[in-house]
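Dropping the structures in below, format is structure tokens.
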Structure I
Amino acid sequence: MIDPSFARTMARYNQWQNQNLYSAADALSDEERRKDRGAFFKSIHATLNHLLWGDHMWLSRFAGGPQPECSLDDSNAFRAEWAALKADREQTDLRLIDWADSLDAAALEGELAWYSGLLQRTITKPKQLAVVHIFNHQTHHRGQVHAMLTAAGARPHGTDLAMMNFS
């Protein structure tokens, strides 16, 4: 299904796009970032929080370390302050890149098991599928944020993976 180069590419794409969206969001007031815009997590700030929370959760499953200190239900408020959210996003993006860079083919073999708080049971899936999921989850929610930013008058850059500078 995938190989380690997929994870390395997507981890860098994640960082590139987060820099894009956070830069555009910086042009808005805190009130505008927190405004309910009708998205699933309501606001830009809350959606970015959920996305960061998800990355922390998946990294704890893939690479070890602590799980987020709040549940999925509270993921929209994972980092209350904008500066803390941005700083944690930058650190987490670097952690994702380091994790992806450490992968070899053997690391993607087999299955990953974890306890799902949402489903209240243990889930077991192929590791490759779980790796694809983390990057798909990021892209899904960044698309929501991009739409909310655009509607708020901010101007994020394009999101096409093919436009990323791979050098």
Structure II
Amino acid sequence: MNFTLNEGIEILERTPVTLESFLTGLSKGWLESNEGDGTWNAIQVVDHLIEGEKHNWIPRLKMILQEGESAVFPVFDRASHLNGNTSGNLAEKLKEFASLRSQNINKLNELLIHHENSLDRTGLHPAFGKVTARELISTWVVHDLTHLSQIVRVFSKRYAEDVGPWEEYLGVLG
């Protein structure tokens, strides 16, 4: 196993900065491109990450630490950000995400300081059953990396037809 809390936090701290740097100032063509029906563009990914900060990671960690396996996590609607409940421009969304993430990293540190051996504590996921705090936090980190990768893939595929014969050397297009 490779997970360490400090290394996980390194990624969690960098995601908002990475998104801000990568997305700020891009044209509508980049920001609104997707991979077709039922897929997300970069703005929708940011909206999804905001929803996760509000309703997923820390609430579930609190349940693991406070309730253990006595209660099942509420279902997280991974597509709730598509219901039109989000507002603001991209700059405002990135600022909100950064603020929520900073608060959640502080909460993460506070929660784990007061619970020795808390990474091995378990809770109940509605689909997977028993999960550990370590698995939840690891998933949070990989979830960030997945969505960063998704944005890069969507952007790359936007030019897929334009790269000509070089496509065979561009693994992101495969």
Structure III
Amino acid sequence: MQIRTEKFKDAAAIRIVHQAAFGQAAEANLVEALREDEESFPHYSRVAVTDRGEIVGHVLLSRIYIEDIPSLALAPVGVKPVWQRKGIGSELIRQVIEEAREAGESHIVVLGHDSYYPQFGFERAVDYGIEAPFPVPADFFLIMPLERQALKGIQGIVRYSKPFSTV
């Protein structure tokens, strides 16, 4: 299994990954909309590729804001069902987090399972005074600082880019 940066030619295969992983087109549509949106332009996107060249997983980080402070959203993360529970999603997440950290990004927000994302360093956003722009249980709206003190003095409501309003 190889994890690499997404290429332009991967778009159709990435769509198939998300449709299979989620059993619907919403997440695949989100990825495509984020690619076209200037404000949220996906900065960090990785795919998992088998030895046969099949793309079986994908992860995306795109620009969002906490009030007016730049941040990133981790969404979506998808792995084809046959390939799930083999550590592919975790490795995709680890690599995209490291890429963002090396690029000097400050933090990443995710709406996800509180039993899964803390292993990567995510914590409840509300504990830092950071809130979702929609009703969501506090245990599922998480944030991870990528640098020391990155969350110091930051409070407010997360502002997602327009494509997220379609999911």
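We did not get these values from a lab; they are worked out from the coordinates using the rules stated. All values derive from a computational prediction rather than experimental measurement. Cβ atoms are built from the backbone, for glycine too; each structure is taken alone.
Computing relative contact order in percent (Cα under 8 Å, 6 or more apart) for each of I, II, III, which one ends up highest? Please report the intermediate quantities before stating the final value.
Numbers: I: 35; II: 30; III: 22.
Structure I gives the largest value of relative contact order in percent (Cα under 8 Å, 6 or more apart) among I, II, III.
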- Message: If you rank structures I, II, III by distance in nm of label points 7 Å out along Cα→Cβ at positions 49 and 105, which sits at the top with the largest value?
- Response: I
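Tell me which of I, II, III gives 10, 39, 35, 15, 1 when you compute P(r) over Cα pairs in 10 Å bins from 0, in percent. Spell out each step's value before the answer.
Values: I: 10, 39, 35, 15, 1; II: 9, 34, 32, 19, 6, 1; III: 10, 41, 37, 11, 1.
The read-out was computed on structure I.
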